[in-house]
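Take a look at these structures.
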Structure P
Amino acid sequence: MKTVMCFGDSNTHGSPPMRDFGPNPRYGRDQRWPGVLAGLLGYGWHVVEEGLGGRTTLRDDPVEGAMRNGLRALPGLLHSHKPLDLVIVMLGTNDVKWSFGMSPYEIGRGADKLLRVIAASECGPGFGAPRMLLIAPPPVSEAGCLAEMYRGGAEKSRRLAAEFEAVARARGAGFLDAGGHAKVSPIDGVHWEAGEHASLAAAVAGKIGEMFGGE
């Protein structure tokens, strides 16, 4: 049995597009992309879902607090779910929020720090390092109720794929540009319709097949 942990934000958690700031539901396990991925990988794979709305690479959220900081959460999660054969990281969307003032380069450095933590964790099989897959999230648009929160973020988000690909190459990780397989909803410019989850899951399953071959 191989174990893969999907470490991400609200799109990994399965939040549908938001029309307002009221209570927000969650897609079912068979709709959100880690759950779809589990079905595609099938027997012999266990998929751990670790998605949290608002999660950043390494910044405390000034409104929602330190729990949104991916770097704070990651070490404990790695040890909680070890041994891990693969860790998938898809963060960066929340880092482009206006309040953080981060450049695409700085967001890439945040992703790099997460990969370094994973590589040094000894949470893979035999106390080795888990394999890693870094996913660049689809670019956001500035729309709907989240438009002000993401002011200026659309342009930044379009530059993340190049930054993340360079980071993945430097750290020996796999890379996938989710923007080639999923797009944000025009309702809020950040979250995805259910079909986009299925599309990304198929792409991730294909990438995992490349990384693990016939293992």
Structure Q
Amino acid sequence: MSTHQLLGQTLHLLPEKGIFWEEKNYLILADLHLGKAGHFRKSGIPISDLIHSKDILILDKLIAKFKPQQVIFLGDLFHSDHNQGWEVFKRWIKSKAPLPFKLVLGNHDVLDESSYRISNLEVMEKLSLHPFDLTHIPEETELYNLAGHIHPAVRLTGKGRQSLRLPCFYFGKKNGLLPAFGNFTGTAKINIDKTDAVFAIADNKVVRVN
């Protein structure tokens, strides 16, 4: 875990690829893409749902460790159309009641509105929590924007020309990006300026690299 001070707020950057916001006691995650394995199976690619079970288990452990006041998903909670993966997640999230969850809808969150009717889950397009505006896709917002969607990664190069691309947390002048929490997701290399703060995730550690 590494700590980043931003606009007077203490953000604990977790190697599990989430943020614990100390002052609010909130746990923030982006891009779980639950159900993606089932989506691939429909296309004839045999991928087990166990990969999503691992994500839920990790989230369960984070909740037990930090005991957050609420959990916030920055979009792409579920990957595509309804499948058994959503029913498993629905049972899990109900089991966490009365802990409240908020979902800022992402471009992959395309389930029917009725699917999100869970007593301890609130769904919205955008969430403003001073000093941050929380969205799925990065936007120019009035407050500092925290978002997901990009699945940011940074490439590190060694002396022997070897290189490694690692998921990262990114904080620029007006916006920050969370890495994808889900294990069954890709990454996208981002452009970095000298003034940006970038924290790479490797070997269960979060290390500042810029």
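Just so you know, all these numbers are worked out from the coordinates, no wet-lab data involved. None of these values were measured; they are calculated from a predicted model. Cβ atoms are built from the backbone, for glycine too; each structure is taken alone.
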Matching -11000 (helix-only ellipticity at 222 nm (-39500 (n - 2.57) for each DSSP H run of 4 or more, over all residues; to 500), computed) against labels P, Q points to structure P
Any idea which of P, Q comes out highest on distance in nm of label points 7 Å out along Cα→Cβ at positions 88 and 192?
-> Q
When mean count of other Cβ atoms within 10 Å over residues 24-31 is calculated for each of the structures P, Q, which structure yields the highest value?
-> Q
Could you tell me which structure in P, Q was used to calculate volume of the Cα convex hull per residue in Å³ as 128?
-> Q
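Matching task: 23 is the computed value of relative contact order in percent (Cα under 8 Å, 6 or more apart). Pick the structure from P, Q.
P
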